[in-house]
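Several structures are given next for inspection.
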Structure I
Amino acid sequence: MISRNFYLQLLVRVLLLVSVAFAASWVLLEKCWISLFLLLTIFEVLLVINLIFYLNKTNRRLLYFFDAIRNEDSMLSFPEKSNDKIAMELNKSLNKVNQQIQQIKIVNRQQEQYFQALLEHAASGIMAIDNRGFILHCNTAVKKYFAVEVLTHLNQLERVDKKLYQTLKNIRSSEQKLITINNERNTIQLSVKASSFITNGNELTLLSVQDIRNELDEKELDSWLKLIRVLMHEIMNSITPITSISESLSRIYTANEKSIQSGEIDEKIIGTTIRGLNVIKEQGNGLISFVESYRKLTRLPKPDKKIFILANLLNRVNELYHSIPGSQHIKLNISLDSPKMELFGDENLISQVLINLIKNALEANGNNPQGNIQITARLISNNRTEICIADNGPGIPAEIMDQIFIPFFTTRENGSGIGLSLSKQIIRLHGGTLQVRSIPNKETAFSIKL
């Protein structure tokens, strides 16, 4: 082993050095043979020089090796045939270490090329940006979205679209932004999500950029189709009886394709006519009410946002709840993380949403003797507030879960079908979200995040 030979050589030199030092000291103390003392001193110096040279010989070889590694010298090689057994073993070890390092570099390069190929073929755009705005990497999808051939710094994007530049410059970790930009070919809608990580002591921001135009188009088309189906259903329900009764009345007053004479009109015909006209009137009023509901849904007022204490709003909601018929049978519980919690929004509009959700929960628990409604308010990540309205009623069937927010969709006989869609619109105008989860016969919870 190299360590054994090295230590043996070093031990011999040190023992010889110590022995000569003791001999020179003895000669000096006995005050005899001064010439021998001088000779031993010279020999001692030579031994020290030899020891230093011996140590430096190995150190120089190691220093040369580390310099070559630092400079990424892949041609580095030490001769493995030598009369010096220690040097030969050291050279073999250094060559073996160098081969392992080169192998690791090859594997790393292969992995780097592999992951770079993955990024290049990814449908989503990927960008890595440092804190000075320099773009360390961006794949082909990013360049395609931004219609540029070379992208090295965020400042280049200011010439593409100023709004895009400001968004990417100010985006923070865990944020997600939607951007619409106009490039040379068309208008695209991008979703940008940011995350941060630290490498080599530098904080980098990783941005994923995705064109969501097709997804939005599909969602928009799907929403329109669902809305049209509901509108057709409601309108047909109102128009069909009117058409049918009109045709019946027309047949009463027509005989052989001619109008009947006034003398032929009796009390029975008059009564039938009045009843038919009343039905037409009721259906017409229903259709007018339906149109008014549509106008109400599409003409929401702009929220008058102010900071208010959430506890005060929930206390008011609690008082309004107890004025609803049937509320005495269903208990309402309210809990807050802190009585000082604040919200920034339109207190009246948010109150309208809460009352609507509570009414729905109350109606769902109408036949539940153990009915219970729970309102919970708490702070969540990113300085947001979540208000959850949960009940233990029958729940929402899975097959209609994705339809409950569609305007005019309702499962109740006398329902208008705009309550939930109106509530979602109000929350969206506040920059928040309204979501639902339901476990049949266990829990249904509507979650408002603002």
Structure II
Amino acid sequence: MLLIIRNTIPTKEKNIKMKNLKLILLILLSTAMTNVKCQQILTLESCYEDALLSHPLAQEKEIHTKLWQLKDMNIASEWYPSLNAGANILYNTDVVEMEGLPIPGMPHDQYKLAIDINQVIYDGGAIKGNRELEKASMLVSEQEVEIVLYKIREQVNNTFFGLIMLNKQEELLLIYLDLFEIKIKSIESAIENDLLLPSDKSVVVAEKIKLEQQLREIKIGVRSTTQILSDLTGREIPVLTEPVLPDITINHNPILERPELYVFELRQNQLEAGKSLIKSSRMPKAYGFATVGYGQPPGSDFFTDSFDTYAVLGAGIKWNIFDWNKSKRSLQMIDLNKTIISSRKEEMEDNLRRALENKYSEIVSFETMLESDKQLIDLRRSITRSGESQFRNGTITSTEYMSILNKEKEAMLSHHIHLVSCAKAKVEYLNIAGNEIK
């Protein structure tokens, strides 16, 4: 039977239907592509990354690394021999005279051109200790930059969740705006049939105008907040971009990983490197030296009055045997500073733990409110349906009905506020602990 029906359809009509079907599919596809282009997705993690990269201090960590590399090469070069060239001319009015001896006396004038070479043989670990101290200082400087950059997250959080809040409010108000327009048309029909008074329409229209004012304010807020987020992230964010509410599960009593805590450890390492350097200063130092020159008299041959080359080789040891307990007191000061750093780290950990407890209580409170919000919304919707029936039957006024409908709208808005605030509190909890969003 199906084959008979198909064979009875004219070929021309079949072609027209196929063209219409293709046209419909093309329109649907183009609409979908337009929505994809307009509605871009924005995540909080991407905002963090962009904000860190675009911050003026983002390049400072690399600068600290380059500074350390230059300092390290300067300190390491102390192992290389030092070369110093010099020249002098002297004239002595009184010299040793060798009268009656078969050797000439010392010449009155002297000329020297020499190169002095000095080489460290053993420094007691001073160069190594100095290099370790510079590296420890560089790591502290880098981590201090990381602390400043970490605080940017708070600005990003406030702006990002503020944008989500505005979008949620706009989305909800648009739904109620459509509802008001439907109600107005329904009331107009009822007025024509003498079931309602014109004043009933005025009440709903007035509420619609108030709703449109709120929407205009929200749109202005969306534009300004989007611009602020663009400034923070350093990239242009279209107004139609949709920020995604992060879905986070909180693990209470997390491991604290704040950058401020890590800098305390780095400062402890810096002090330990300082102790090693102080200890190395008490070690003996061995060095070698040489002088290669040309002059008159050559070297220490004071009785030669002709120019010639000469060389001097030697080695030496230096050892500060007693420094009046200066190194001992310096080591004691470092230990005291380490104690201060440990106590401050412990204090910060306690403060972070207390802040986490407060934030966790806030999260639990929001989650409790979200549960009660669902019950409240269901009740308000039920009351609204009942009120709508009473309004149609003329048992309540339009003002009373709008009051009921507004309470439902307030319950929905309150639910959205609690939903966004709960997600924000969870992100703030992770930021307090120093954990990343997963």
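Here are the numbers:
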quantity: Relative contact order in percent (Cα under 8 Å, 6 or more apart) - highest-scoring structure of I, II; calculated: II
quantity: Entry that produces 1.1 once distance in nm of label points 7 Å out along Cα→Cβ at positions 361 and 393 is calculated, selected from I, II; calculated: I
quantity: Per distance in nm of label points 7 Å out along Cα→Cβ at positions 169 and 353, the highest-valued of structures I, II; calculated: II
quantity: Structure (I, II) behind the derived value 153, 66, 48 of Cα extents along the principal axes in Å; calculated: II
quantity: Read-out helix-only ellipticity at 222 nm (-39500 (n - 2.57) for each DSSP H run of 4 or more, over all residues; to 500), computed value -18000, structure in I, II; calculated: I
quantity: Top of I, II by distance in nm of label points 7 Å out along Cα→Cβ at positions 97 and 273, largest first; calculated: I
quantity: Value 5.9, calculated as distance in nm of label points 7 Å out along Cα→Cβ at positions 177 and 369, assigned to which of I, II; calculated: I
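Any read-out appearing in this document is the output of simple, stated calculations on the displayed coordinates, not a laboratory observation. For clarity, every value in this text was computed on a predicted model and none was experimentally measured. Cβ atoms are built from the backbone, for glycine too; each structure is taken alone.
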